[in-house]
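Please treat every number below as a calculation from the coordinates, not as lab data. It should be emphasised that the depicted structure is a prediction, and the values quoted were computed from it without experimental measurement.
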Structure I
Amino acid sequence: MAIADRFAEFVCETHFDSIAPAVVERAKDLCISAIGSTILGARMEVPRIMADHVRAQGAVTQASVLGHSFQTSVELAAMLNCDSSHCTELEDVAWPEAQYTCCLIPAMFTLGEWLNASGQAVVEATIIGFEVAARPGMVLSNGGAAARGWLSCANVGTLGVAAGAAKMLGLDFGKTRDAITLAASMGGGLVRQTGSAAHVVEAGFAARDGIMAALLAQRGLGGNPSIMDGKAGYFDALAGQADLPLSLGSGEDFRVMAVGQKKYPCCYMLQRIIDRMKALIAQHDIRADDVREVRVEVNAAFPTIMKYPVPADVEEARFSLPHVVAATLAGEPMDARTFSAEKLNDPKILELRPRVRMVVHVDWGNDQLGAEDWITIRLRDGREIKGTAIRAHGDAEDPLSREETLAKFATCTDGLLSTDLQTGTAGALAQLERLPGVALLMRSLAFGEAIAAIA
């Protein structure tokens with residue numbers, strides 16, 4: 001069976017009732033996290049520019065743009081909401097596929113608003129869409145795509161959005177396959193764009209194009225049914241994977257269970273380094289002034305993404321090892337305030353940045369998230385404090401609790417939502433599968449209305 005046929009069959013035959021409760025709960029955690037990051041990110045520069053661009057065009061008013069108090073077409077609203085979710089760098093990611101949630105979850109809520117779909121339908125589409133994106137990514141990302149320069153999470157993320165949208169639209173097998181095959185010609189992302197505005201908006205383009213692919217398929221357009229298969233097929237073009245091994249989930253085995261949540265608004269590859277640095281500082285009572293050097297030993301993939309020793313702007317700072325390590329040493333909270341224009345020129349951080357040294361081990365391989373990073377803190381008194389960064393709290397193996405996820409949502413939305421709206425939204429998302437429709441929730445978040453009746 002052709003891969004596109006297998007995807008379409010999976011989308012059409014997988015239903016909410018066949019998904020294990022633990023998978024539903026994890027998906028809800030990811031929805032809480034994604035909506036929180038969308039609200040926070042909407043106030044940042046790249047989403048503001050994108051929103052101004054869309055608002056100036058004028059469009060039909062189908063769906064809401066969170067944080068900007070206007071509506072536009074469902075494709076463009078999804079694009080803007082996903083840009084906002086990505087801009088914070090708080091988007092959640094599954095490994096080894098490096099598949100992020102920011103191109104999918106806000107898109108499913110946006111489409112759900114237009115259709116007034118139930119919360120259950122949004123959860124179902126999220127789990128199914130992420131599965132279609134993540135399963136091929138497990139092979140593609142480290143299997144050739146990243147080495148060629150493709151950011152596979154954006155490429156196959158477009159397939160996932162198309163699959164989730166097809167599910168929510170209730171498309172039949174043929175039209176679902178059309179949506180997915182059409183989406184293969186619409187997705188794109190490049191590893192070298194990390195740390196730039198282009199990296200932020202790639203997630204939004206995946207959302208826009210995935211929804212458009214499903215809507216065009218509903219009207220009768222589609223792609224080549226064999227586009228995923230064999231030599232010169234989509235996966236061969238991305239990663240040299242002409243015969244991609246592929247399985248799709250069921251029951252408790254869905255890739256949303258492999259998603260790790262970020263605690264810090266910077267690249268996922270830095271999360272465990274920050275956690276380990278914090279632990280070493282606390283354990284050994286290290287003061288920044290006593291540090292002569294921090295050496296971080298990494299694999300060959302690390303510097304291709306963490307490539308800004310002297311970040312020129314906030315986006316680059318999120319992919320800067322010296323900025324992150326220096327800020328951690330300086331006692332920064334490592335939240336959105338740490339990645340601001342003000343902190344780029346903070347004297348304490350600037351003083352500490354040159355003390356951070358990256359050591360690359362080519363023989364450690366090229367997987368985007370390697371097995372571990374080694375940290376050595378050299379003090380002025382001659383002592384060396386060593387630690388190995390293997391895992392961050394929030395990784396799939398050590399997930400955030402629901403309470404911690406809600407606290408993350410509160411941190412993202414404090415001062416941006418009224419207390420009643422913040423509390424009501426958190427309550428609604430925590431019982432999302434029981435929500436009759438998500439339209440009122442989305443409009444409330446966009447326009448600041450009370451939502452007591454939603455929960």
Structure II
Amino acid sequence: MVGKYKYLLKNMGLMTISSFTSKILSFLLVPLYTVVLTTQEYGTYDLYTTTAFLLMPLLSACISDAVLRFTLDWGKSSEDVLSIGIVFYLRACIFVFVLVVINYVFGIIDIFNEYPIFFLLYYCLCLLSDILTQFARGLERIFDVAVSGILSSVATISLNVLLLIIFPLGIKGYFIANCSAFGITAFYLIFRLHIWKYVKYNVSKDLKKEMVTYSSPLIFNQIGWWINNVSDRYIVTWLCGTAANGVYSIAYKIPSLLSVFQTIFNQAWTLSAVKELDEKGSQFYTNIYKIYNCGMVLVCSILIAGDKIIARILFANDFYSAWQYAPWLILSVVFGSLSGLLGGIFTAAKESKVIARTTAVGAGVNTILNIAFVFVFGPIGAAIATLISYVLVWLVRLKAAKNIVNININLKRDILSYIILTTQSFLLFFNEKYILFVFEMIAFLVLLLIYSNDLTMIIKQLRTKNGK
């Protein structure tokens with residue numbers, strides 16, 4: 001099997017080595033976090049990192065996305081692209097430094113004055129790692145991206161064990177371990193790619209303007225995704241307290257298993273989407289959508305069925321109650337993943353405004369529903385609000401994507417499968433273990449039957465494809 005499918009699968013394979021290792025190791029460390037850290041400490045760390053992820057696109061103008069997209073354009077100078085990215089990176093670091101100092105002097109938000117240096121380090125190292133990783137992907141140095149991910153994973157698990165168990169530094173050790181992982185990724189890529197050869201002082205002003213024009217709408221997209229992904233944690237903290245946010249945040253660890261597949265696919269998919277757009281590869285897009293949707297639905301079903309078992313193994317003490325939030329967050333990942341796949345089509349077409357507009361719709365709905373649902377139902381209301389907003393983004397993007405490429409899918413069949421997943425989530429709240437197990441397994445078998453024709457068709461097509 002060669003051509004477009006082989007290219008996508010090869011990149012997915014390399015990304016799997018990197019992302020799967022990182023995500024699985026992070027997942028396996030959950031029992032350590034829930035034993036060593038209190039719910040309040042974990043909630044505090046979560047607020048720091050989610051705030052950093054908000055400020056990254058805001059202060060850097062989403063330059064890392066532009067670095068990837070324009071490095072993929074053969075007519076653009078890689079040196080100019082990266083140099084422009086580095087300039088925006090330095091500006092962003094200066095901005096966040098000023099914000100940290102102002103907050104420290106005037107005490108605007110007290111919780112962020114507890115570990116200001118760690119916040120600054122986390123922001124700067126994470127953003128640098130992101131820009132260099134996107135540049136490496138744009139150069140199609142996927143092997144180097146995979147190796148950097150492995151090194152980062154090894155550093156994460158080693159330093160977490162060292163600084164949380166051997167030298168029990170608590171939340172400070174947790175910060176140091178994760179900041180170091182980003183630093184190692186950046187350090188490796190700098191020397192492996194000889195980054196200094198790409199950096200120059202004088203760059204194309206036209207290219208800079210073009211990159212900013214592309215990336216600026218993505219600021220709203222990233223903020224929108226931030227709202228969809230993490231604003232619920234701020235609202236839970238506001239209405240229910242830091243400890244409740246700690247429990248709610250740890251619930252994301254179960255959906256992170258499904259996010260592994262999302263991350264792996266999306267990193268490889270953008271490269272393929274760009275290559276295939278000019279060829280009007282509608283059938284290629286349709287087949288990939290079907291494969292992706294089928295895989296996400298089936299894995300989602302398995303995770304929902306095993307939610308309580310996974311929570312019992314991973315979550316210690318007060319963290320166990322997080323199981324009740326996980327099913328809705330797992331479902332959110334399914335629709336977020338499908339939205340990301342469709343977003344790859346917009347990225348290929350450089351339709352960044354469509355990406356931003358569709359995400360903004362979901363973000364607005366998410367904010368309103370989060371406040372209302374958390375006030376009435378508590379943290380579980382936040383999980384349900386997040387799910388609804390992701391479904392909305394998926395629907396809007398699916399409609400918009402059909403204006404660019406022709407995607408032929410059986411929407412009624414897919415909606416039926418989503419209803420089955422929702423039913424599985426509700427069944428978890430019944431206490432009859434054996435009856436629950438039987439119903440969950442029946443649901444999974446029904447999903448296999450629903451997608452059997454697609455699975456057979458896709459396998460045959462993949463076997464017979466011998467080129468573009």
Structure III
Amino acid sequence: MSLLQLIHQERLPHIKDYQTSLFDPQKYGIKVQDVHFYQAIFRNNFSVTKSYKNTDTVFLNFVHLVKFKEIKNEEKEIKFVCDSLKKIVENAGHYEYFTTNQVNSPKYRMKENLSSLNGFVLDFDLQKDGTDRNYTADELAYIIFNELDLYPHFIWETKTEGNYQCIFLINQLSGLNKYVMLFESIAKRLSIVLGSDFAATVANKLFRIPKKNIFEYESSNQVYDVDDFKNLFEHEEINARLYQLQEEQKSGEVINFTEMQLLNSPAIKALEACEINDLRNHACFTLALFYYSLGKDKEDVENFFMTSWYERANDKSKFSKRFTKAEIRSCLKSAFSGRYAGASKEWIESLTGHPFAFSVYRSTYISQNVYMKKTELRTRLIDWIRENSDTIVSQSNLAEILDVSLRSLKRNLTEMENEGVLTVETVFQGQKRLGSKYSLMEQKKIQCVLREYV
């Protein structure tokens with residue numbers, strides 16, 4: 001269980017009392033037709049024109065309509081691929097679920113195929129989540145507004161009476177991995193704050209096609225930007241609890257952590273068992289890089305990936321698209337290329353959902369400062385400033401203390417000062433420069449943001 005999921009689990013039983021204390025509905029939804037609903041979500045995102053070498057190429061985006069049917073005692077997914085708004089409107093009534101974010105493949109809706117992120121969708125299982133909440137759509141809309149100062153664009157009733165789904169339309173984000181991670185990180189915090197289904201925060205999630213009423217609360221001409229939701233990373237209650245859990249993990253660390261203990265951690269076990277939501281290429285590369293950092297023999301690692309891991313990565317009950325051995329070889333080649341010091345703990349946690357509080361680097365790279373992950377350098381720097389905020393130190397001495405290159409330290413200090421992460425005060429004694437003092441701005445918030453989605 002990830003730390004954010006744990007916070008969601010802790011907060012949910014108390015959310016009803018908090019929300020109902022804020023009841024004062026002031027805005028009433030306008031009932032709209034499904035064609036208006038779909039047009040607002042997908043807008044003009046079915047085709048994208050890109051220029052390459054003075055040639056305009058049109059790339060198609062797709063939406064999957066899905067239903068499940070039992071065939072030979074097995075539940076099979078039956079999908080219909082739409083490449084236009086007209087197809088969605090004409091066929092949605094024959095299916096149960098749809099994707100609000102689009103993919104670049106007519107066959108697969110895995111994360112690695114995401115092309116267009118169109119909006120944050122929340123799923124409120126009010127009758128199943130144990131909170132015993134019983135809201136009207138208008139009441140739910142106002143509760144959301146009271147928390148976010150933003151209304152959802154649409155709320156629609158699901159198959160179960162009293163359950164709802166809602167969407168905040170956003171200016172289109174591309175499906176690049178860094179945007180998917182940011183998108184899901186915001187969706188998870190929305191789920192915590194509002195008490196929606198935490199499991200429904202993955203970017204390629206299927207949602208119920210509206211069969212009942214659809215209510216509009218914000219004009220689809222007023223589309224939000226993803227930056228409108230970044231203040232969720234400043235939520236004091238979530239950050240305080242996240243910081244506490246991270247510190248508890250730190251205090252439980254074993255300095256001389258053995259290889260066997262690392263290999264037996266839930267996160268690494270999940271990577272080895274390919275227990276992930278898509279992104280098999282990233283899982284393959286991350287696990288291979290982890291083995292590389294432990295000094296494993298490349299031939300032994302390749303044998304593992306080409307046999308048992310290959311079979312798990314091609315489990316048809318979990319993955320619809322084949323993951324080839326050529327893709328595995330490419331990941332292994334990159335992981336063992338020598339360009340990387342070790343696997344990112346942020347990626348390990350993101351891929352598996354299990355906390356992994358350790359950075360594992362190949363020892364020769366740490367001593368030579370050949371390469372260090374940007375987030376790892378910043379984490380070291382932030383931890384040091386937190387404990388030594390009144391210390392006067394030169395940049396060369398600080399680089400030595402942190403065991404990083406002076407060039408990398410200078411670059412990151414400049415970037416972090418420009419970003420408002422820290423302030424630098426140069427200290428003089430007469431004409432002599434003694435060094436600098438560093439102070440963190442909102443240090444708890446910065447630490448949480450860095451560890452969560454950068």
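With semi-axes √(5λ) of the Cα gyration tensor in Å derived from the coordinates and found to be 40, 30, 22, which of I, II, III does the value describe? Answer for the origin of the read-out: III.
Given a value of -15000 for helix-only ellipticity at 222 nm (-39500 (n - 2.57) for each DSSP H run of 4 or more, over all residues; to 500), point me to the structure among I, II, III it was derived from. It must be structure I, since only it matches.
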